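These are the structures, in structure tokens.
What follows draws every value from the coordinates through simple rules; no lab data is involved. Model, not experiment: these values are computed from the prediction. Cβ atoms are built from the backbone, for glycine too; each structure is taken alone.
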Structure P
Amino acid sequence: MMKHFSKGMYTLFLSLVLVLVAGVSQAAAANLLRVLVREENSSKMSVAVTQPATLQIAGQASRRLDPGKWYTLPLTSAYRITPSNNGLVQVGSNLYPGEIELRAWNNKAIAVNVLSLEEYLRSVVPSEMPASWHMDALMAQAVAARSYAVNTQRQRKWGEAPYDLVSDTRDQVYKGFYRYDPQTGQAIALIHSRSDQAVASTAGYMLKPGFNGYYRARLPRNWISWGGGYMPVSDGQHLDQEMTQQMAQKGWNWMQILAWWYRDQPVKN
């Protein structure tokens, strides 16, 4: 079953996405993540693509998906959608880089975004911390988020589920790259150049083994005397985002911030 966008609205939408995507994609990292991005009480799911894409169907020949249409797929099989030319796949209102897998799981229809770790972080960092915050705060956040993602994947938090992480606060908030507004036909960016810079500048850096990269907007605070003032006591496992911003504003760099919260400096893999 296919539904068509209005021609003018889709043309505007597609041109905006092409402008926003061009020139900002990072080289794919070796790490691939599987992120649950949608779950429905249904036996089917609808998707659209911004560039021609290949739809691979388990046990069947592949077929082509074209931009400008909604494709509603019955989940009697497992599907994998691979766009060409850095295209995106739309599931619901959000558009995702990489590939999308669709399947039935636990009597629900699920969509799983398969993408590189660094692409994932481009959406997580501005979703978890305002992109307007100090660059060193954003860089500390990027390392914490990278460490959390990798450790969660390694520890198989979700057991035998066909994904490594979920896209909400049960893990880290991941919204994809853009959100489509059907009323205006515009793509709203969910990534930002400043958080992209923070991710790229810390590429490869992770907390040392044993530090999972946990963080909270605000932690319970006990204070100690420090440098003529006071600093919150660290539990060695969590980063306080609000205090991280204040530390960065007062001249702490991202390495110093991470060393304070996790009691050790990150290492580059």
Structure Q
Amino acid sequence: MTYSHTQYFEDASIASILADVARAHRILELEGHGDMSMGHLSFRDPFGRGLWLKRGNLALSEVDADDFILISFDGDVLEGTGLRHLEWPLHAEIMRARPDVNFVGHSHAHYSTILGASEETLKPYNNHGVWFAYEGVPRFTETSHIITTVPLGVAAAKTLGAAQAILLANHGVAFVGSTVAEVTLTGIFLEKAARFQVDLKASGFAPIEPDPEETKEKFDRIYPAKAQYNFWTFFNRRLERVESAFGLGISPIALPPGI
């Protein structure tokens, strides 16, 4: 089956959007964000009731379109069945603080978490790091614990500010987007940029930091909406090849050539 982006940009069909959010979970698993059954994405309900959050006890690779519950911004379950993730306040408070954000993701991506457990600042050393040229990636240091209370959610949202991602010290990351494509690419590019930076520092080579203004122009040049959509569909094609070979819910540690 070839991925076809159908209704998301044309209407407010919740089912259509959640199908894409489910695919985003599975793509993120393939791109290094999986950690057992931890990690989750959410979608702002278009009718103002709250947010749709992946239900608990599922790996990112196992999420399908009906694996979401609707919760209010106060955490009350309004629709759906299944476990509500403890870290719902992280999603709810970011959405409260950022009307431009329709999607929030949280994971324990390995290299991003390494960066968050240090005093390193993510730099635009490669094209993936350029994605964060305008606002950077702040670090939330108020706690290394999971974000399970409203005050911690409020504090994390304040640290995030206008940025697209945040490092949660000794914990993981959170990332946002106005579209499902944007939140997915933000999560993927954050991990790729972090891996590149960790590898660069480990090499012992002296890093060269690009000019900030040139980096912003580079972002504008290489990441317009058309390119973002192209990258989103690329990752969907890759997901289809993997799931055709292994089935939904399987995330091989090393993919065979051509996958």
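From P, Q, which structure was P(r) over Cα pairs in 5 Å bins from 0, in percent = 1, 6, 14, 18, 20, 18, 13, 7, 3, 1, 0 calculated on?
Only structure Q yields this read-out.
Can you rank P, Q by distance in nm of label points 7 Å out along Cα→Cβ at positions 52 and 68 and just name the one with the largest value?
For this comparison of distance in nm of label points 7 Å out along Cα→Cβ at positions 52 and 68, the top structure is P.
Computing mean count of other Cβ atoms within 10 Å over residues 188-195 for each of P, Q, which one ends up highest?
Result for mean count of other Cβ atoms within 10 Å over residues 188-195 over P, Q: largest is Q.
Thinking only about mean count of other Cβ atoms within 10 Å over residues 100-107, which of P, Q has the largest value?
Going through P, Q one by one, mean count of other Cβ atoms within 10 Å over residues 100-107 is largest in Q.
For the read-out helix-only ellipticity at 222 nm (-39500 (n - 2.57) for each DSSP H run of 4 or more, over all residues; to 500), a value of -8500 was computed from one structure; give its label from P, Q.
Computed on structure P.
When you work out mean count of other Cβ atoms within 10 Å over residues 36-43 for each of the structures P, Q, which one comes out largest?
Q
If we compute FRET efficiency 1/(1 + (r/R0)^6) of positions 148 and 196 (r between Cβ atoms, R0 = 35 Å, to 0.05) for structures P, Q, which one ends up with the highest value?
P
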